[in-house]
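Alright, structures below, take your time with them.
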Structure P
Amino acid sequence: MDENFQKSNELLNAGAEAYRKGDYVTAQEYYTQAAKLGNVQAMCNLGYIYEYGRTGKRDYKKAFYCFKKAADSGSAEACYKVGDIYFYGDAGEKDYGLAFEYY
């Protein structure tokens, strides 16, 4: 197994554990490290942290960036979230055509 893949999954799991405990700052740190190693689920999870403002103010633009990057890497979950952001216009203008493409 690839060393970066294994490390990224360990970081993802540590982030998920911190998130479950309500320690969103630590979760964000682990997810960021895992995402830098190419972990698509960690990138998607970062999107949720930004979307819901778990570590501060909601940031739909950062959430969109994370979801879009994960969607472009094949995450069906992130595709759905990108579609939502386009549909509701959370990160800018509503675009039903693009929302449909991602749903």
Structure Q
Amino acid sequence: MPTYNKLVRDRIPQIIHANGNRFNTRVLEEAEYKEELQLKLKEELQEYLEAREDSHAVEELADILELIHSLVEVHHSTPEELEAVRREKREVRGGFDDRVYLIDVED
């Protein structure tokens, strides 16, 4: 029996059961949950960085976005509030659309 000891998506136990397999799970306390979300974010980011095809990269970005939505709730906020902060920062400081690469700044 493989051991995973990691945070998984909510429906994974149902999928495992539907495949006729047995499993053990537990519900994480809030501090553990935050820590496991952060670990999962690192894992998904690494998978994104290693993606060689656009379709795989987009799939990993979707996983990252799902984790961000969960993390924003852990930080007592909402995806809508996060989006408002993102829009405000973009309005004040810009986005990354122009591909500007800063080399140096003279004092």
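Can you spot which of P, Q the value -23000 was calculated from, given it is helix-only ellipticity at 222 nm (-39500 (n - 2.57) for each DSSP H run of 4 or more, over all residues; to 500)? Kindly include the intermediate steps, with their values, before the conclusion.
Working: P: -23000; Q: -20000.
The structure behind it is P.
Figure out for me which of the structures P, Q the number 13.7, 43 belongs to, where Rg and Dmax of the Cα atoms in Å was derived from the coordinates.
Details: P: 13.7, 43; Q: 18.4, 66.
Corresponding structure: P.
Using the calculated result 21.4 for mean count of other Cβ atoms within 10 Å over residues 66-73, pick out the matching structure from P, Q. Kindly include the intermediate steps, with their values, before the conclusion.
On the way: P: 21.4; Q: 15.5.
Structure P accounts for this read-out.
Here, each number is a calculation from the coordinates, and none is a lab measurement. From a predicted model like this one, the values you see are computed outputs, not experimental measurements. Cβ atoms are built from the backbone, for glycine too; each structure is taken alone.
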